[in-house]
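Below you'll find the structures, each written out as structure tokens.
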Structure 1
Amino acid sequence: MRALAVAALLASLSPAAAQDFTTLKGHGGPVMGLATAPSGQVASASFDNSVGLWTGREPQWLEGHDAAVNAVAFGEGTLVSGGDDFTVRLWGDEPRILGTHKGKVTGLDIAGATVASASWDGTIGLWPLNGGDARTLDAPAGVNAVAFDPPTTLYAGTTDGLLLRYDLETDTPPIQVARHGFGVNEIIATPDWVAYGAVDGGTRILDAQGAEIADFTLDRRPILSMAYHDATHQLAVGDGHGYIMVVDTAQWRIARDFRATRQGPVWALAFSPDGTTIWAGGLDDVAYGWPTALLDEFDPGITGDRTFLRDADTMPNGERQFMRKCSICHATTPGPSRKAGPTLHNVFGRPAGTVPGYPYSETLSGSDIIWNETTIDALFDQGPDHYIPGSKMPMQVISGQNDRADLIAWLKTASKEGAEE
């Protein structure tokens, strides 16, 4: 259906506009982060545990994270990623772990030879690319976002609603630039101003002392992504309602306000090097590139057609439980996929940890569990973190016994040979 919607849209556009519209297809889960290199390459971070490095529409898959990848950032010839496995990874000829937090990595920025990482462990990591000593900056709560105002200033947004400014040349405590009251999710910093987006939809522009320059808060929440293109004065803001607002920072006015998804959030944004394309990602397993000059001409129906976003009333309860709890990570069809978890095709009667080619945790690959009605019921009754401590499976509990029974009954049919996902 999504392909038909895209085809219909492109057919309605002028040839030039159709050529400018781009999709990057191949991930096995939602796109959580995006970044662009000066060369025009796009990096995408996904819930499928991988980073995609795109040259045109051709991906190179960068594998190594053990959980969802939340953020990517380009430096000078450098690509860095961070994820739910607590690691910050450096990619290149010799990929390696640059640093490790004690909680999920939620944001990245690079200035010169230093990578800054935000983590829910309440710290900011400063990781030298040249092999020097790493530093850790403490924050009063989990950190959602970081942004350099190079070379010596770093801003951070916290889960308890603070916008902080760190002087990297001293060991003094950070200065509180703003106390918003709701978690600060996103930051863009420049020498003249800092923009932030918050859980309650707050979208504000401040000077370095915290005085308000502009307020673009709309009735949409939360703010989940921001991107800035300096040369064209474009600040893009993505939210949980599926909109992308583009602010003209030269005149501090809303230049465009575009509904990018029919359903679901805009988790990731990035501008092309010349500012003529804006890349966006969300619940779909595709990254979309729109020409910024034509945003108002596009139909938002091209995204958000994911199965798990169907009207719940159109699905039996067992399928509904699967779509809500399992479908982002697992397929029921045979063969490999780019989803974060192994296929559940023919799962009943299968020993745990035995799908060929899937990188299981040692805990699961050495388990004596056989998947059947009893073990699958126990998995969702107790939650994977209790039933199989140490596995990579995210915590998912289905508390209702009837809901678990309906899921098992539906899965027994859907996972059989020849069943469709």
Structure 2
Amino acid sequence: MVAAPKYSIMLDVIGLEHEHLGSGLIPNIEKIAEMGESARLEPVFPAVTCTVQASILSGKYPSEHGIVANGLYDRSTYTVSFWEQPSSLVRTERIWDKNNNNTRQQQQQNGGSSKSALLFWQNTMYANSDIVVTPRPIHLDEGTVMWCYSKPVGYYEELKEKFGEFDLASYWGPLASPKSSEWIANAAEYTLEKQRPNYLFAYIPHTDYSLQRAGKASAQARDDLKKADEIVGRLVEKTSELGIMDETQFVIMSEYGFNDVSGAIPLNLVLRDAGLLEVRTIHGKEYLDYEFSKAFAMVDHQVAHVFAKSGFEREARKVLEATAGVDKVLDAEGKKRLGIDHERSGELVAIADRDKWFSYYWWHDESMAPSFARKVDIHRKPGYDPVELFFDPRTRSIPLDASLVRGSHGRPPDIETGEGYAFYASSKKHGIAKPGGVAKCVDVIKCFASSGAGV
């Protein structure tokens, strides 16, 4: 029986893989693994941020929680939106919801209480948690106001006074860097000291950038992993300073494993050339026409939800399966098999070859691309665009060169090759690893069950 810790801290460190143990890159994380357990972590499909995070925190598959990608397509309004933050988009309870329910029962029985804190996890805006901090810039005609939503009201402003403004440019875009993770780590230390939450969830994102820019074997990726490990060490040391280390369990995990890639498949241009996708020319620029397109792709790293109108599914599938760089195309049966059979999913789901990824591009002539194509504009593009991590000094804008990207993810994990597996380690032994040293991401939340939350 695992002794119930008073405090649980989950750190989501992007890009960690079990093979990094013993590499000399992550000594602090190795100590945590040695105290408890570690395993290769099997992500849900698609292995992208919002989807995996929703599964980790709920213990459910996308077919249940409905976060099928980093983006969503609203069939009623013909709109695609990426990186929407409201908690209500997740259609199942997550750990803080269950924790709050348990707390109410504890209070009725013995006056027990509990507190949770969420720092920069996706789909946490308005979440049923005591403390929430998540980026929420305000877009005005005169420019963007750097801001983070927080609960309690004013908590971000309290953090801002202590550590300065959270710089969105360090969180995403050509200037993305470890500064984003450092600010989040400062906020986590401060929250531990001032708020003393029983459950703290913090996102450490910066390793994502170097892996996409330069690939898995790059010096940048190695340096960023070392930096992430230093941040973990700082947070462990903070619990020691606060005198709560012996009462604290650490869970360190990543969301997915990366693949090195060498080129992208412009699925929307493929569908356009097949006569299935339509565009409208407005002020000399081409925009995707959701209303009259027979099929279009909402792309997300190495996965794409293809929304096809009734009667055109077979034709769209035939086109996709004949496209070089497309590995598989899932129909209803395939979606069910991978746990993504949800009303928000596309009629078809395309999976790229291991060394390819999907771009959202639909134009033949770059001069016809909408102005947002050359900007860091995560909300107006109908697909995830990793090229936003690069800058073209000649045009002083985001380039339109998909070949710059060196790392991607999203495909289903492969037990035989080891592709796609992420990382899990806990300072306590919970036994969620299955034979072969593999744990499922939907089981990670069971690590917190012993501390009263349960799933």
Structure 3
Amino acid sequence: METNILEILIKKRGGKKLSKSEIEFLIKGYTEGSIPDYQFSALLMAIYFQGMDFEETTHLTKAMLNSGKTLYLSDINKPKIDKHSTGGVGDKVSLILAPLLASCGICVPMISGRSLGHTGGTLDKLESIPGLRTDLSLKEFHNQLKRIGLGIIGQTEEIAPADKKIYALRDVTATVESIPLISASIMSKKLSEDLDGLVLDVKFGNGAFMKDYKEARSLALYMVQIGKRFGVKTVAVLTNMNNPLGQYIGNSLEVMEAIECLKGNCPDDLMEVTFALAEVALKIGRINGGRYLLLKKIKNNEALNKFREMIEYQSGDTKVIDDYKRLPVAKMSVIYPAPENGYIKDIDTFLLGVLGNRLGAGRLKKDDKIDHGCGFRIYKKTGDFVKKGEPLIEIFSDDEDRLQNVLKEMPRVFFITPKRVTKRVLIREIIS
């Protein structure tokens, strides 16, 4: 019997389970173009509201994985381990972690994404480095991994092309926060990399897609089990996203901060998350040394040099490492000062991500261009004491109207109280 897209939409809208063949039909049709955006958007919304069980999600992951080619890295005699984050505001961990792990003898074949919803994308950040390519072919990527053990690229037409199309559509149809869709998106990319292990940074809190810890934990369990089903050792680290991570938000600003971290100058929260994920990766790869080894690779500049090598291999300007003026940082900025004395009770990290998009750091529509130079510098986090008039945040943009409009929103971002506030625990749980 011929499969009918309308019948499938009605079936999922009613909360019924889709078969393996129906899911394969949907993914094949959308990838090839026979199913248009408007119908697939309806499917995404139906999945968002009705969900998918684990079996459906596994079929969806496999169909998306099989929509393209996969890497074969058996000729690289190193543990092959990647990391993925479910998305956070100011999350530039991949830019630090990948070269750090590569300097420890791990091959890191990282296939990353672009901005999604209110969160930034690793590719958009990397592409703020003049000339840097993220569109390597599988052959180019393989050769680079063989030579330097490190690469960060995007999804080409070869790698999970179904996810590339669906990812962009989810971003502009308010269907991001769905456990099956997030799981299949992440795991289809990662399973194409011929990995020995995968470390997942699953975020929860007001700046994450999963606001609730229990929801984030469910997502982590889904992905760990999918990894197990496909024979990849997968560990999830649940991390708090009620604060922006690090001091900077915005593409070139976050690249600058990542480079500083590789030079040994890193905010405590950003380094805590990076080290927690790195230590898990070392254990999966059976590499001894733990935190001591990681600190050593930063101190002797081996991690920084790996990042330099990656930039060079991907045609980027390596001089940005020593000269941040070569990065496209906005020349105009304005500071929002604390309106009163007190402790930072809360930061609306989600709103901060949305405001970053308004500046141009992310996308509001599918084909929007990114402004690599705009963003924020955060001076105070939850639990910090602040005096009236002290800087809370600096806003960067070369568009005066956007700058002033975002400045007006800042009283909705920071909440100050006279009572002392306990700082939040960053690393909540590790699931293996």
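Points worth noting:
- Comparing distance in nm of label points 7 Å out along Cα→Cβ at positions 194 and 314 across structures 1, 2, 3, the highest figure comes from 2.
- Source structure (of 1, 2, 3) for Kirkwood radius over Cα pairs in Å, for residues 210-345 alone, computed value 19.0: 2
- Which of 1, 2, 3 yields -13500 [helix-only ellipticity at 222 nm (-39500 (n - 2.57) for each DSSP H run of 4 or more, over all residues; to 500), calculated]: 3
- Ranking 1, 2, 3 by relative contact order in percent (Cα under 8 Å, 6 or more apart), the structure that comes out highest: 2
- Identity of the structure behind 17.7, 55 (criterion: Rg and Dmax of the Cα atoms in Å, for residues 74-225 alone, calculated), options 1, 2, 3: 2
- Comparison of 1, 2, 3 - label where distance in nm of label points 7 Å out along Cα→Cβ at positions 170 and 386 is highest: 1
Read-outs: derived from the displayed coordinates by stated rules, not from any lab. Just so it is clear, the model here is predicted, and its values are computed rather than measured. Cβ atoms are built from the backbone, for glycine too; each structure is taken alone.
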